[in-house]
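Below you'll find a set of structures to go through.
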Structure I
Amino acid sequence: MATTGPARAPTRADRVRLILLSFLMLFLELALIRWTGANVVYLSFFTNFVLLGSFLGIGLGFLRANKARNLFPYAPLAVAVLVAFILISPVELKSSSGNLIYFGEIRTSGLPREIVLTIIFLVVAAALMCVAEGVARTFKEFEPLEAYWLDLVGAILGILGIAALALLRAPSLVWGAVVAVLFVAVEITRDTSRLLRLLQIGSVAAVLIMLGFESFAAGVSWSPYYKVKTEASEALGGQSIIQVNGILHQANTRADDNPTYTLVYDRVPDNPLDDVLIIGAGGGNDVSVALARGAKHIDAVEIDPRLQELGEETHPDHPYDDPRVDVHIDDGRAYLEGTEQKYDLILFALPDSITLLPGQSSVRLESYLFTKEALEAARERLKPNGAFSMYNYYREPWLLDRFAGTLDEVFGHRPCAETVLETGLYAVLVDAPAKSAFSCDTRWRPTGEVPKASTDDHPFPYLRTRSIPNLYLLTIAFILIASLLLVRVVAGRLRAMTGYLDLFFMGIAFLLLETQNVVKFALLFGTTWVVNALVFLGLLLSVLAAVAVSRRVTFKRPARLYLVLIASLVVAFALPQSSLLSLSPVPRFFVGSVIAFAPVFIANLVFSQRFKSVGSSTNAFAVNLIGAMVGGLLEYVALIIGYRSLLIVVAVAYGLAFVAGRSHLSARAPAPTG
């Protein structure tokens, strides 16, 4: 297929414009993922749906690149409609759906979640379609690989921008201001009517006003993970309660007001408490109780710096001011793997979160803390007569059975299970390597068939069986049907897109490869926002390096790249991610990065060699993005097969790309550009 070059030589201004537009597109996508989850309760647990809507919208925008009517000027209006709907739509959340548990209080008012998810998916797609059309209309002015290179530079800047705002804990008004400035920088008002310019200005102003009210609301602040709201509770005598993403998360109360937290100490009366580790320290309740019970030294681990700060500021006992307490802002599993300290007592103190890793289907911030391997790591950090405890309100009997059963496997005997409420679902579990290390009146007894332990390869403790919940299946079916219809409306006859079928399969494979790497680094280095941002940055830099090579080198036999790619996937599969945890941090980072990013680099050499000779860069890129959206749907297969086996799906997808694109592999490649 002959390459269709640009009608004129792009200028420096064109290059800057494409970088800014790509920056805008990725920044807006990531900001929407985080902001929608902070305001629609159950989107905290379904952020992947916003990501999928973004992929569909971007693909549709690129398919519209040659349409007569340009929708890019309407992007501010689309964003304003989305923000308004999110802020005015009531919410509904059930804490459990039988096979899958969502932590949070039960709400009964508002639109059904299926309707809200549907509307949000479509409006997100519309907003990103308008923005992406602006990117695409500039994209097509360049040779394909140069356009892709500039798009990646803008995307990297978008990642850095979001990371910087997370570091600064900037409120949503700042995110909106960044988008507004970018709209101005790319001259969104040019070549538009006066009426449309007024509509654009009014839409931007409306968004900033709405976000301003949110940002300056009493008690509202932002952490890298949540929108946090703090208020005094009359029921607690003026003590602070804290909501995150609209859900009551914790109340900072005096040690004397937390009798259930003391139950673990009653089970270990002879424990000297010389060294205590508290994971999920939060506002300091558990730390306060440990100090009151005589702990001599406490390592308090909390992943969210804002929640810990609020504990310093508002906790009535001021536990974080005590010199016996050392605070560690870190992921709990990462701390367990990185410390050499031995402890008399390790507590998992209600560490359940209210959010997923950004854009992931089911991995929450604490998912790797409740696997069998994590509890084995905790056991290894205990002194000979040390004890372990975890407690929570577990919502479902099977979840309590899963955790108690896992402790039984890890420690070799059934744990002590102290239940508090009549339902028996608020429970304190205590176990230890030595039976003499704790006393117990009530041993755990299963209520039914005990679910298998969660593992590092299948880190879904709140999923009862290896299955895809019905809500997910229904939503996936809707997304597929809606996407097919929307692509058909925008692109016309789908037969015209079959020439890029290999790029479609590459999109599927790359999204799954990206997912695999995100969860791999979450296990190796923690689920913190810093690790997550660095992984996405590493992925984009790997892609950028592959494009840089392909702009200067044309492989005479590109089919051989597929062999190298499959070999790199085999290596990644043969070395499971948990096998690297025994390495110290520096070699673990080096080996993990090579195993993770080598397939990404090779895969993008394959993609770039193909992309440089496409007939329509915008259509080809759109098909690839739509493939990525389908890959995002296939990610849910991990709920059944685990993350390691996703590499098999990746290999199959690249195999299909090879078969679909064989004619291009045998064609003579053009000379390198750049």
Structure II
Amino acid sequence: MTIQRVKECIEITTAYQFLLTYFPYQMLRPQQDKLILLSNKTITNGSNAIIEAPTGIGKTLGILAGVLAETIKHNLKLLYVCRTHAQMTRVIEELRAIVTKRSQSIKGISIGGKHVMCIKSNIRNLDAEVINDTCNAVKKRCPFFRRTQSFDIEPLLHELNSCPMNSQDLYKFSKMYGLCPFELQKKLLPHMDVITLSYQYIFNPLLRYHIIERFIELTNCFIVLDEAHNLPTIAKSIVSKNLKLSSIENALDETKTFHRIAPLNAPQMIYDFLSDIYVKTIEYAQSRGLRGNKEIKITYRKDKGTYQSHVALCTNLDKQTIDFLIEQIITWGEKIREYRANKDSVARSSLYRVGKFLRSLEKAATDPVFEAILSKQKLPSKETYLLEIIAFDPRPITKPIFDRVYGSIAMSGTMQPLNAYAEVVGLNTPLCEAFSSPYNKANFLVLCTPKLHTKGGGRKMSPGMQKAYVDRITEVIKNTDGNTGVFCASYDILRLFETPLAKKVDELGKFLFVEQGNMPTYLNDKMIREFKTHGNLGGAVLLGVMGGRNSEGQDFPDRAMSSVCIVGVPFSQWNVRTKLEIQYYDQVFPKKGRLYGYTIPAIMRAAQAAGRVIRSLTDRGIICFMDERYMNRLYYRFLPIWLRENMRKMNIKRGSLGVIVRRFFR
């Protein structure tokens, strides 16, 4: 036996020692021991790791088994960061299994937001900012809040030793004792070993301070980021802002309705100031011929260090006067919110919202990380314009966190290339590991079609190409044992195929479910539940888009999705913001702008959609990449290892694909 093999055996033995303590089951999944070793090495060294691992390895339990010994030994907090409440609940379930089967004492909770934790149901459907402001305005006279401040948490802490709780458990407990669930979870934080929470509570500076940093020290925390491929987008969205021009109309109305509580200085000047911004913005949009689905840049930088903001161009005022008026608007808005909170129990003000946005717009004019964009929006009753401040760089949000915490693990099924991810989020010299597929290769096929492509988008697709696509997709649907997902590169392409596919699906005696971008979440969830039921009833088809909520945020186990068609490459729309983002990345990462801002995000969206089919070691399914560009090394190399290793070119001669699919399911 070689020295290297002896070392490997010693490492494996060490891994099993951890498993005996913190792994609750008798059997390991393939490569789960490697994941445990890597997790333990990361926390032991107080370092950072980036892990790409497909679903099926058992990432959640592997990470917990690898890091819990060190967190408890060194009195660290494990912050397990997830995108959804379902994922947070899964972490708590695995933690309960460890506590129950290994008789370990580990306190854990998941943190829910005010919109799901507030017992007063009348504010649950409000905007997050309005909920927060309303709560702050009325909580001193809220009986639930007052009871929580004096509540003795010791008995609850004793209960948590043997039974970690998710946010719904805490909600039910709080309701039983007449407490505020949101305030109760904050009281518990300093005493917890494991805390599951959303990305917002770690990376949104304001929320992080009020929810986390007031109770625990980040330097004493080890963080795990689940579905970490979302981090760059989430971080940029935190500092990006938008304002409908109709909000300025509402603010102008408030200056008349609430003139009696106006600030002592310049109420008429405020009205004129907002009127100028409103009118001149519309005039500027019309002069540029701005139409629906188009956008224009409204940040004006003459050269480095000099600028003229959109507000200054609309009002012809100097910066000092603009800053003064914006602060007056915010002050007026705060008084209106206070008045409304006392009268209607809802702290809301358009003046406040407009003032805060204008202050951010002024700051963005001097910061190259941001750009301001104007677009035209269609509302159900009328058209309006949308002002946006968009951020291109996640590092001002992400890097301070990675620099402060004890260590971190960022993991996902789609992280390639790992070094590019590290650069974009500001991680210095992390451990990087990409795990191969744990799946039995007989259980899945990864195919790619030559001669099919969606270049130019739906509007430029020839009738012949449309027919070829519909025919090949129909072959997959007809011969699939279970449901089929068809994820398109854009809504334009989805709409192009919706009618002909509906006809074909109907002829096959199946049902077609179509994703709608503006569909409320509860209706979309209802649609997905119904779609899944057809997996064992002859099969159905889900037509959606890559990068949407159903191609990334949903699980389709077993026959709930037995095949998936990836139609096109989901590049971002080639518009002003995309060009500006590429230009920005070229400046900070020379010659990598198009790669980081355009190519890699598109392949990541496609890989996420492809992964909906195989969700466990027992799942069987077919993944069809229906665009010849996926065989081009420029794109192919950024797919996860398990897709790259198993992709093969297929014959698209009429009927050939159907034969492959039929034989596979037999």
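Every number in this text was worked out from the coordinates using simple rules, so none of it is lab data. In this text, all values refer to a predicted model and were calculated from it rather than measured experimentally. Cβ atoms are built from the backbone, for glycine too; each structure is taken alone.
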### Query
Comparing distance in nm of label points 7 Å out along Cα→Cβ at positions 441 and 473 across structures I, II, which is largest?
I
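Consider the structures I, II: one of them gives -17500 for helix-only ellipticity at 222 nm (-39500 (n - 2.57) for each DSSP H run of 4 or more, over all residues; to 500) as calculated from the coordinates. Say which. List each step's numbers first, then the result.
Numbers: I: -17500; II: -15000.
Structure of origin is I.
Any idea which of I, II comes out highest on Kirkwood radius over Cα pairs in Å?
II
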### Query
Ranked by percent of Cα pairs over 20 Å apart, for residues 433-584 alone, which of I, II sits at the highest value?
I
## Note on the structure
Note: distance in nm of label points 7 Å out along Cα→Cβ at positions 353 and 369 at 0.9, derived from one of structures I, II, originates from structure I
#### Entry: Structure (I, II) behind the derived value 19.5 of mean count of other Cβ atoms within 10 Å over residues 169-176
I
